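Asks: Structures follow.
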Structure I
Amino acid sequence: MKITLREKIITIGFLFSVGCTAQDFIVDDIGYNRLANNTVEVTAKRSMHYVGDVTIPKKVEYNKISYEVVAIADDAFSSNTNLTSVNIEAKLKRIGNSAFSTCTSLKEINIPKSTSEIGKYAFRSCKMLGSIELPQSITAISECCFTGCTSLTNIVIPNGVTKIDFCAFRGCTQLLSVVMPSSLSVIADKAFKDCHSLKSIHFPKALNSIGTYCFEECTDIESLHLPKTENIGEGAFSGCTGLRSVTIQEGTHTLPLAMFANCTNLNSVVMPNSIVKVGRQIFIRCTNLKNVTLPNHLTEISNGMFSGCASLKSVKLPESVTEIKANAFYNSGLERMFIPAKVAQINNGAFNGCKNLSVISVDENNDFFTSDEYVLYNKDRTKLIYAFGHITEFDTPESVTEISHLAFANHEELRKVRISKNVKIIKSRAFSPCDNIQEFWVDERNANFKTIGNVIFNKQGTEIIKAYSLKGTYQVPDSVIEIMPHAFSGNDDLTEVIIGNHVETIDACAFARCKQLKKITIPASVVSIKSLVFYNCTNLEEIEIDKANPMYCTDNNIMYNKSRTTLFKAFGNKEKYNIAPTVTSIQPFAFEGCNKLSYINIPASTSKFGEKIFESCSNLQNIKVNWIKPFYMPISKMFSNSTMQKAILIVPDMSVQKYRENEFWGQFKYIEPDLNQ
């Protein structure tokens, strides 16, 4: 038995991690716990750190009894930041959970061939570990086993391993290659997420499961050849910005949600004819995608399937397609579209934002749709589904009784609209955003709608449908009960709105993008305010709410519900806001555009968060949170990457390490204790 310590053991106050067990005895500066049958495991030592080079012997003698060393205990060397190498002579069977976690100076370790189990987090954040040889006796790579090993460049997974577990190699940013064995059947969620240097992957034929976000942000992968695999998790290859081409083997039947989302250099995809279902947003924001071969048994174009595919000019839809889902081609570069005969349903916004779309033609044998030079209709032309091409003026045909949701969305050049006497239904956002409309005329014989000034109402005057080209102050008439979705959106010259005394409901996005809106007055009658009412109202200085209102109030430039449990909107662009300690929920975009905001304190009571709460808060410098245990949430939806790189996250003193190690909060570059607690 021999112990080699190149550096002197340093005695310090040492706090053990959760689950760590104090030693039964120490021999030659190594702690041991007794197990059955004269065997022991290496464990952490009271008040001592392991430092330098350590050799673990085959056997150890204590009180004249010889013990065989068979394991390294959970947390045994955890956080020993000055440990540089470990030579294991023992015939280990197990390396415990977090055994070498956060040994940030560890460069070398040999794992005996006898080892059959390596625990969860065993080598997490061993940032100097450049290589490691895994024994043939293991059957799985455990959860987070090598996550954050930023110097690891190559790994050979032994034959016999059937599973690579959750986050096993996540954040191994220098990992260039992985050799996967023929025995491998499961790669779990996020196993290789953020492995930015990984260039190629050769999947074994036996593989039958690729987990969610498994290879997300593997930005150096250039091509993929996927085997026949029935279980692929959502976002599996999302954010692989270097990926250019994908080939999928025949026999695969389904592809998941957002599988290739944000693969901005992907330009070619060939899908086999065995595929019958493609998940939502599979190619969302694949801005360079030009060529897609769709399988001939596909029955639907899924929600957001080609959303944001700016280079996609045309797609040949298979004859089997019966439905085009909402936002299927949203904001794509689509120029021409042919609707096959079997298509029976085209959902709202399928072609929304397709500014270059100049032709939609429909198979003459289609029983549900037809088109003319500028408009897609239902077969009998009673429903106007979508207007395309460059339209400056539009007269609604006499046959039309309904104008669909998003029918004229993003027609920025539209100036004049005339609504015929037969129109009975104008769906929400039918003309939003059409921010340049100058004239909106409704036939006086129309029994359902009327215009007063620059505002369209229902005939009774109880609903505001759409306002356009408003300037200065607008007084909502007392006849109005409901302000419909997007009713005032995009009125850039509108500075003040006074809500009438009988309004009860303000619908979603009612004042969105009113960028010069400075003040709004809300009466006691309003009992329902929907989401994103003030989205992108970046100059809003005052929200005045009648004190008698039973549902809403303001306090210190923040709008709340009456009980102050929900925060709706901060206004006035202050450097600091004092959030009520009773708040449990913060709505989406609540602090949007507060570019002077430098400090925010989020109460411990808060447990629900909308997306992009701090959107465009470019000066945010200090963020204080009060949860002892890091709150589980994808904070990238809440804070921008630039904020997480420059702002200081202030956390409870006892929880600093927990936040640094947390999958989400650990993305902050600077995490400091709250010294004022």
Structure II
Amino acid sequence: MQKKLLPVTLTLALILSVLVALFSIKNVQGNARVVNYAGVVRGASQMLVKQELSGMQDDALIKRLDKLILGLQKGDDENDLICLDDKDFQQQLLVVDELWKQIKAEINLVRKGEDKQQLFTLSEQFFTETNAAVNAAEVYTERTVRRAMHGLIILISICLFIAALIAIYTSKVTKQKMEVEKAEEENRKKREYLSMMADQLQAPLNEISELLYVSDIETYELLFLNQAGQETFHANDFYGKKCYEVLQGRTSPCPFCTNPLLKENEIYSWEIDNPITNKHYMLKDRKILWDERIARLEIAFDMTKLENEKNELQRTLEAQQIIVECIHILYDIHDINQSINIVLEKIGNYLCADRVYLVSLKGELVNKDWEWCKSGVGSILDLKDLPFAVIERWLRSFKERNYMILNNIEELKENSKEEYELLKTNNIYRLVSSPLKSNGQIAGIIGVDNPPIEKIQNIASLLETLCYFISLSIKRNQAEEELSRLSYHDTLTSFYNRNRYIEDIEQFKHQQITMGLVFLDINGLKDINDMYGHAKGDEIIIQAAAYMKEVFVKARIYRIGGDEFVIIYRNIEEAIFYQKIKEMREKIQENDMLQIALGAIWFKEPAQLDKMIAAADAAMYKDKREYYDHHKSSKRYRHYEENK
């Protein structure tokens, strides 16, 4: 019963620790989604305000933000959001929600023509408060992870303490038994009586299941090996042989021999892995007198199962720590390439692998997007010509167990020759891979090449969790890129919009370069819209944009209004610039439906950029005035006619 108590206690500790760890991982995942969507609310709100300030209405985005804010407060099954149980975060959400209501009200006023300054001010406040909410969620998540780690450490400590008490108790019982035997030996002084005692002791020693032997301390000669030891080491005829030969398979005394460490009336405890049995033992050594010879008595307790469980628990805790560190990297570093490369390097070093890589699947095309290689290991070969059929076996495995483990590529030599040749060419002999999913579909694969055999079975669960967070990070990056694109680009022409124009102008003022500036306006666009419809008007705008792209190849082009464009050409000579203006006018003349007003100016000093802008704008309006002076029937132009 005492022998079973320690393994059972540690087994229960392992199970309880794993359950606690899984629960902690689930909480971390939920918290991560809250942080992610809080960041989405922060970015999307700024995009919405910019749109509204530019005159573009997006009610769908408002509804989306309403739903996200409500989901952050109360949870949302559709977005898999949990209600974060943190007072600071919830209080911050109340502030965010109140500001959001004010922003929506102000948007309605702006749409009715009211002043936009209040909306801009509210958007800055909203950004600050949502940023505070994101920070509160991150702080809560980190606090949750720390509590989970502390809980696991406390749980493990308690279990180890209980195990230590049991081990101490067992040790005391063993010590008491040895003291009784010693007392009996001390009472037998004569050789005959000691021999008889040894004969009597051998019978019960042969009956115990633990390995036990006695060897001469000076000559290393085996004096006794119990029945369990003879069967384990196949040594029925051990008499006269050395202990290191029979028990360790060595030709000379063991460098770790404990003979010099043994003291009278003391037990020396230590642990070792035996190369013959491939098991882990806890050893109890004692100096005794055996047939009037100074000898070592050693009992070996098989601790292999317990040692494996302890190592498995340690690996689990290490894997959890690696996952937490990777999550921090993915969410702290917004450069997706940098963050994933750092994560792959961390995983590769932790798993002692040759390579870790992430490939994407698009239809039947396989692309290597990210890769880490150990020092001295070459990059995996280009996968662009890889037949899709090669990884079909992987995909089938993913459907069955969400991972694929290949212990030895020789398993593929007969039935999957194409895959075998591919892996062999890339010096891959062992492989573990797991799918990266997007919207329920396999969008990529993360692979680990040539991990150590002893680690290969524990990699799959780590990769599954890691793939989930990498997928979230990629989705977040795509969302941020789309938000950035919508914030700075005009969707009809793909030109930059007014927001980007305002930012670039401030930067260009501090650059010591020559610059050509063009203000361009499409004449009569309202008449075209009224007569032929807005689709035709959009077609005219697209045609004008095509001419601008064709002529001003290296320039930055902005659509700052419905029919208004600005072209900024940097580092261009004056003659070349005005030649392009001439070319632009000639191109426009080829299109009977398209008429433009154009004002252009070239200058050397960007510090005077504001004056140059005003001059180019005035030149454009002068050109426009001349056009409308000859087209009195147009209803569009009023600016100059009202000032005649």
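Here, each number is a calculation from the coordinates, and none is a lab measurement. In this text the structure is predicted, and so the values were computed from the model without any measurement. Cβ atoms are built from the backbone, for glycine too; each structure is taken alone.
Asks: Out of I, II, choose the structure whose coordinates give mean projected area of the Cα convex hull in nm² equal to 43.4 when calculated.
Replies: For mean projected area of the Cα convex hull in nm², the value 43.4 is produced by structure II.
Asks: Continuing with this model, one more query. A value of -19500 was computed for helix-only ellipticity at 222 nm (-39500 (n - 2.57) for each DSSP H run of 4 or more, over all residues; to 500); which of I, II is the source structure?
Replies: II
Asks: Which of I, II yields 15.8 for mean projected area of the Cα convex hull in nm², for residues 125-332 alone, as computed? Could the numbers behind the result be given before it?
Replies: Details: I: 10.0; II: 15.8.
Source structure: II.
Asks: One of I, II was used to compute relative contact order in percent (Cα under 8 Å, 6 or more apart), and the answer was 8. Which one was it? Can you show the working numbers first?
Replies: On the way: I: 3; II: 8.
The read-out comes from structure II.
Asks: One of I, II was used to calculate mean count of other Cβ atoms within 10 Å over residues 173-180, giving 12.8; which?
Replies: Only structure II yields this read-out.
Asks: Sticking with this one: For the read-out distance in nm of label points 7 Å out along Cα→Cβ at positions 133 and 325, a value of 4.9 was computed from one structure; give its label from I, II. All intermediate terms of the calculation are to be shown ahead of the outcome.
Replies: Values: I: 4.9; II: 3.3.
Here the read-out was taken from I.
Asks: I, II: which one has mean count of other Cβ atoms within 10 Å over residues 141-148, as calculated, at 24.9?
Replies: I
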